[in-house]
Structure I
Amino acid sequence: MSNKIAFWIFLIGTVSSGALFLALTIDTQRQVGALTNADNLSDEVVAGKKVWEKYNCNDCHTILGFGGYYAPDMTKAYKRLGPDGIQYRVLHPEEAFAASRRKMPRSKITPAEAVELTAFFKWVSEINNNDWPPQDSDKRVARSAVRLSAGEGLSLGAALVKEKGCLSCHQVNGVGGTAAAALDDVQGFDAETLEHFLQDPKSFDPASKMPPQQLTDAERDAIVAYLLKTR
C-alpha cells in the first residue's frame, strides 16, 4: 500500500467517524428534553441538586457517571431505596450503616433538605439513560443472580437477595445490615404475606421504610421460597 492510499484511508475514515459522531451528538441534544423529562424539573428538584452540591456528595458517590467510587452509585437510588429509605440514610447514617464496612459521615442536612434531595434523586432516576450505570439495571441483576446461583451453588432466591441489595438493610445468618429485621426471622409469615410485603411494603406496614421491590413473579416466588426455608 502506498503512502497516498494510506493517507486517503486515514482521511476518509477520520472525516466519516467525525461526521457520524457529530450527527449522533446533535440527535442526542435534540432529545435531551424528552430523555430527561425536563417538564418535571421543578423548583424542589433544583433545590435538591443544590443540596447534593452543598454537602459534596460527589466526593464519595457517583451520579450519572460523575463522582467518587467509595460509596454506591446514586443514579437509580430512588428506585432502589425509595423515599423513606433515602431520607433515613441521609438523616441517620450512623444507624443505617452501623454494620457496614463503609461509613457515611453525618452531615448537618435538615429534614427539609432531605426531602429536596429525595426529589432530585427521583427526577434523576427517571432519566432515560439506556440502563446506565448497569449495576442498577434489572436485566443485569437478574443475569448476575442466575450466574451466582449456578456458580456458587446458591438457590435463585438467595442469589437474588444478595444481588438486589437486600443485605444492605437486612441480615441472613448474621451477615448484612441492621437497619431492618433479619430475613431469617420471618416467624408467623406465610408465603402470601411475604409476597404482599415484597410487592407493596407500605400497604402492609405504613411505617415501613422499605421501597416496593421491582420483581418478576418468578423472582418474587424464588425469594419467598428462600425466606421460608431460612426460618
Structure II
Amino acid sequence: MRRDDPEAAELLEPPPLPAKPELVIDALAPLISRERLARIDAVVAQRLRCVVAVLEAVDDPRNVAAVLRSADAFGIQEVHLIERDQPFLASRRVTQGAERWLDLIRHPTPAACVGSLHARGFQVYVATMHGELTPEHLRPVGKLALVFGNEHDGASRELVQACDGRCAIAMRGFSQSLNVSVAAAVALHAVTSDRQGDLAPHQRAELRARFMLLSVERGEQVVAEHLARRDR
C-alpha cells in the first residue's frame, strides 16, 4: 500500500515547446542571467540518452522522487514508468522540481516498455538482490536501461523475463538489501560516471530551449509576444 504523503503529487510531463527551439532561445535569452545560461549549457552538454532508468510500480512517493533527483543529478534525461494499479506519485518536498528537467515516458505493460527500449537498441537489465552482474560490469554497454521494481515485490516476473539480464550491488555488511532509491542512486552513478554527454545538436537545442523556458516566469507568454512582434 502506498504510504501517506501530503506532499505527493502525480507526475506531469513538461509542456511542448511553443515554437522552434531557436525562436524560444532568441525570445528568452535577454531575460536570463549570464550565470544561469552558463549553467543551462553545462547541464545540456553533459546530458545522456544512452542510459535510462526504468521504474515499475514504485509505491512510495519519496522513493519515486529520490530516483528522479538522482537521474537528474547524474545527467540521465529519460525515466521510464511502468504503472500497475495506481499512477506514480512523487513527493514534491523530495523532488524539488527535478521532474521538470526530465523526460518521463510511460508504458502500459512491462512487455511494452522493454519492447520499446529494445527497438531503440537498448540492453535492459533489472536490479535485483541476486544478479549475475554488478552495475560496474555494465559500463561498456552502449545503450543501457536499468530497471528498479516495487519496494516490496521487486520487479514483476514478466519484466524480469523480458530483460537481458540481472545486476546486483555488492554488499559487504550484514545488510543484504538497500532501499530502492538508494540502490538506484548507487547503480546509476556506477554506470554513468565514465560517460560524456551524448545529445545530438538538435537535441541539445531542444533541451536548451526547454530549460530556458522553465527558467523564465511566464516564459510561454514571453515567447508568444516575441513571435507576435517578429511577424508584424
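Quick note: the coordinates plus some simple rules give every number you see, no bench work behind them. Keep in mind that this is a model prediction, so the values were computed, not measured. Cβ atoms are built from the backbone, for glycine too; each structure is taken alone.
Tabulated data for the structure shown
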item: For FRET efficiency 1/(1 + (r/R0)^6) of positions 90 and 114 (r between Cβ atoms, R0 = 25 Å, to 0.05) computed as 0.60, the structure of I, II it came from; result: II
item: Structures I, II, by distance in nm of label points 7 Å out along Cα→Cβ at positions 26 and 162: label with the highest value; result: I
item: With mean projected area of the Cα convex hull in nm² derived as 17.9, matching label from I, II; result: I
item: At a computed 0.45 (FRET efficiency 1/(1 + (r/R0)^6) of positions 130 and 194 (r between Cβ atoms, R0 = 25 Å, to 0.05)), which of I, II; result: II
item: If helix-only ellipticity at 222 nm (-39500 (n - 2.57) for each DSSP H run of 4 or more, over all residues; to 500) is computed and equals -12000, the structure in I, II; result: II
item: For 29 (relative contact order in percent (Cα under 8 Å, 6 or more apart), calculated) the corresponding structure among I, II; result: II
item: P(r) over Cα pairs in 5 Å bins from 0, in percent, for residues 74-209 alone from the coordinates reads 2, 9, 14, 19, 22, 18, 10, 4, 1, 0; which among I, II; result: I
item: Given 0.65 for FRET efficiency 1/(1 + (r/R0)^6) of positions 18 and 98 (r between Cβ atoms, R0 = 25 Å, to 0.05), calculated: source structure among I, II; result: II
item: Highest-scoring label, criterion being distance in nm of label points 7 Å out along Cα→Cβ at positions 58 and 122, among I, II; result: I
